[in-house]
Structure P
């Protein structure tokens, strides 16, 4: 009986129990207990709430600190502590060939039953033996490692949510390192280039990419977005863009692109640049608006042109010129795809900190779409295929809840279809309420670190099937590196202390006072030299 920590003394239900703790034993939120059930069976539960008081003070109507102090002196300074805890039932423990399974009881545990602390060996079978990727240990049990089933992350996806400074970057680095060491390919879209220079250790390769787009690989929709042309806002411009795009695409397919360039007034030969070719075709259309011709004939095809549309065609040409001038160092021909850089057992970091949101949206959306399309093709043609894990930092920027973005559409497709084709998605965000709720709800697994704002908390619980109101209440009190894990990647919800990532990583806040102190000691290095 020495292992008994309490007794069930309140009304019970099949899902929740309250128990009073043994004398001077204070239960811990997040710890696991085993409750006696009918017969020789037992049921596992997680402590979600704890109340504490004393026999001498709890039942009195005390209004002033002096009253409490007087009572404490009278009893010798040692009140008789008591504690009451709420337990969320997780299921009856059953051993199978595949490990431990938990089956929810059909009736409540009996009152008067004993409550014991769950044995660590049982918890190890649940948290350590069932997964492959180690994140850390149980918050209340340092001797119990927590491993997640990475197969469930790839197939059911994952959201990592927390305020700034709560440990998101460390958590992501731990996951990535574990996946790469097991031969998994990971693509990280780094919105603020915080992971530049990351070193996973153990000779794990890291491929850092500056942002780029192969203009010859862009779809009409992607090109229109880069040009800022939409059918809703500029129908004429979009129509002429579509006509020109189809003509160039047709020339590519017929291997007549050099002929098209020659007829459009350009110099054929060398690498074909879709954007340059587009500019030539639009110029020909603009020239046609000043003549009696009603069409532009190129490579046995005709593009209808109307003189009244001269302004729209001129605006389209100006947009093409602006795109070349603004993003000429990023949008290039024959650069290939980000998906071409993926390697098994390697991390690809796409550094997006140097570009604005609009082009980041196309880069990320295009890459995600390409990765999924290639995975589909390989699986459907029964070709060898390696599952890929994609990670999007600051996901609320490109997958917002208040507007449609190209990335949101691509992420939504992966969320719906990725499990069938081996493409997993991890969304990382410090502002859950700004994330598109439909996409967030499809991230069935969640790692939730400290969240303070009530709106963010409510948003998380609405989008999380496995999150209880009791667990939500503890989100503001989590320390750095502590998290709640929910979803099929773990057999039961867990409060976890993450391991510290030992490699070199970004995402660490700058310590201004250290830099100021060093710079003030450096002679001949005045402030204006540092910032000019």
Structure Q
């Protein structure tokens, strides 16, 4: 498969050197037009203002979300905001995304393999994008299919026995770029490292990169064919190529994030890597951390616009026409509150089409919750929703214990009647369920892997009682491990464990799970949650970690 998709360096350079009009034609009246062909005794100004509109981490959110209890985003409203902003500089605008456009998506997109979201980005007239870690959730073949188009053919196109992939799916009608994702066996880029888009006579080089933590947060088998190289090294190599092509206005689409907290210096992967980039990098459109960024690092403006299309970046670049260098830059991060725009009719129609198609599935009743069940964690890192999911998985496969990664829990459950769509929003990855045998020693060893130099990942558990002391030495932090009845876990005994396929293959760095034996597949994690909720007395009450903790932090 890789030999088919990997581009030679010669092809990449040919793409980069292509004239501006080789970029896709958006049709009559679009910003690519220019002039009436007549000569005028007019000398253009010394500088020209270009505009970059950036979005990140859409995650298939076709419908609005809440920001400060107000509806915001939804692709129909986002498109209206982008079009209004573009109208302010119709010949000088580039619209880009910084990855995670798909993956961990709501049912309306995920059920149809995120094809609706790619179609929505086409209607929004995006010019370029890069891949985030979630583009790899279902492997490289599916990632490339979403970009290039075509019917899904791997057997996973069926949902409830129905083929939900469009045989005429067109793929993205704009280029994806990635400079640091290469084939593990050849070292060749999987996608073109950059593209060049000309605006107002200025060639703009756009380079893509993806966070190097991708292999640790995506199903290991899905990313095994790839290597994720150092971000700044990869960018700097492509900047050198762009310089040889006469390009000095340079934008990086970096699916790597950071945080800009009040009273603190902005910090995170994208800030660290930008400091090491060539000073000719003018703008970094970031993503991944779902946060706000609008700061300068060396010569580069670094921006990020939260998540789910609830905001976008509007960036102004002033460029010297003679040197083609950026002389000034500024940005606003604009929240896309729905009451500030009318939904774009073409996007609204697309969303309604898929909303109607998914309605019978989405609206299926699954139970009633006596109270909201949330991801809010105790000081030890345990949540009521994590406990409920772990119980569901143990129940589904008949295991003594279960483990759930907290990063896989993406939303809370409301109080009252619940639908399948509500449950799916909690676990949108539709991972498989696995059952395996682990020794007591392996159970303790995997729990020792929860503690990280940066950002512990406390597994949600069922069938266990765990005490840990974070102040102790690495590998000796689990100080107590028992079954619910108080019986100590025997290092030499074997226990049946339930977990999702992501963890079973070593995801999130829990590599000890790969030592499990007798591994079997048992449906999906969302099915497990649905079956468990339906089996409970209604209205059901979730476990309460405040009164009956399964995890205790001793230090």
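With distance in nm of label points 7 Å out along Cα→Cβ at positions 125 and 477 computed over the structures P, Q, the top value is the one for Q, the highest of the group.
For Rg/Rh (Cα atoms, Kirkwood Rh), the highest value in the series P, Q is held by structure P. Source structure of the calculated read-out (mean count of other Cβ atoms within 10 Å over residues 133-140, 23.9) within P, Q: Q.
Taking 4.2 as the value of distance in nm of label points 7 Å out along Cα→Cβ at positions 149 and 413 derived from one of the structures shown (P, Q), identify that structure. The value was obtained from structure Q. A value of 15 for relative contact order in percent (Cα under 8 Å, 6 or more apart), calculated from one of P, Q, originates in structure Q. Name the one structure among P, Q that Rg/Rh (Cα atoms, Kirkwood Rh), for residues 189-276 alone of 1.16 was derived from. Answer for the origin of the read-out: P. When helix-only ellipticity at 222 nm (-39500 (n - 2.57) for each DSSP H run of 4 or more, over all residues; to 500) is computed for each of P, Q, the one that comes out at -10500 is P.
Which of the displayed structures (P, Q) returns the greatest value of distance in nm of label points 7 Å out along Cα→Cβ at positions 205 and 317 on calculation?
For this comparison of distance in nm of label points 7 Å out along Cα→Cβ at positions 205 and 317, the top structure is P.
Bear in mind these aren't lab numbers, they're just calculated from the coordinates by the rules spelled out. Not measured: the values here are computed from a predicted model. Cβ atoms are built from the backbone, for glycine too; each structure is taken alone.
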